[in-house]
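Nothing in this text is a laboratory measurement; each read-out follows from the coordinates by a stated rule. All figures in this text were calculated on a predicted structure; none of them were measured in a lab. Cβ atoms are built from the backbone, for glycine too; each structure is taken alone.
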Structure P
Amino acid sequence: MPQDTKRKIVAGVYRALVRDGFASSTVKDIAAEAGAAPGHVHTGRESS
């Protein structure tokens, strides 16, 4: 996944968490904030 997309997702996570809180934020909310598809948000993490 391109770095720009990762940055947008991280920023979307931040905005959704600040706005809605951890318990109320959804992948769909984060995707909307990031301007990305929900699938990118859901699978955008790197496994360790």
Structure Q
Amino acid sequence: MVKSNLLDYSMQIAMLKQLKKQKLISDSEYQLIINQLRKKYGVVSDVTV
């Protein structure tokens, strides 16, 4: 993944988490969108250490 793509992906995930936290999207919508973003950016999984 190119550095700018990683930054774009990270920003979109951060915004998505905010929407979920504020209950503007449901858990199922969150999962659907996160799976689409993973496919778009070629991310296999989000591993947080």
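For this structure, a couple of remarks:
- With Cα extents along the principal axes in Å derived as 31, 21, 15, matching label from P, Q: Q
- Origin of the derived value 3.2 (distance in nm of label points 7 Å out along Cα→Cβ at positions 10 and 26; candidates P, Q): Q
- Source structure of the calculated read-out (helix-only ellipticity at 222 nm (-39500 (n - 2.57) for each DSSP H run of 4 or more, over all residues; to 500), -20000) within P, Q: P.
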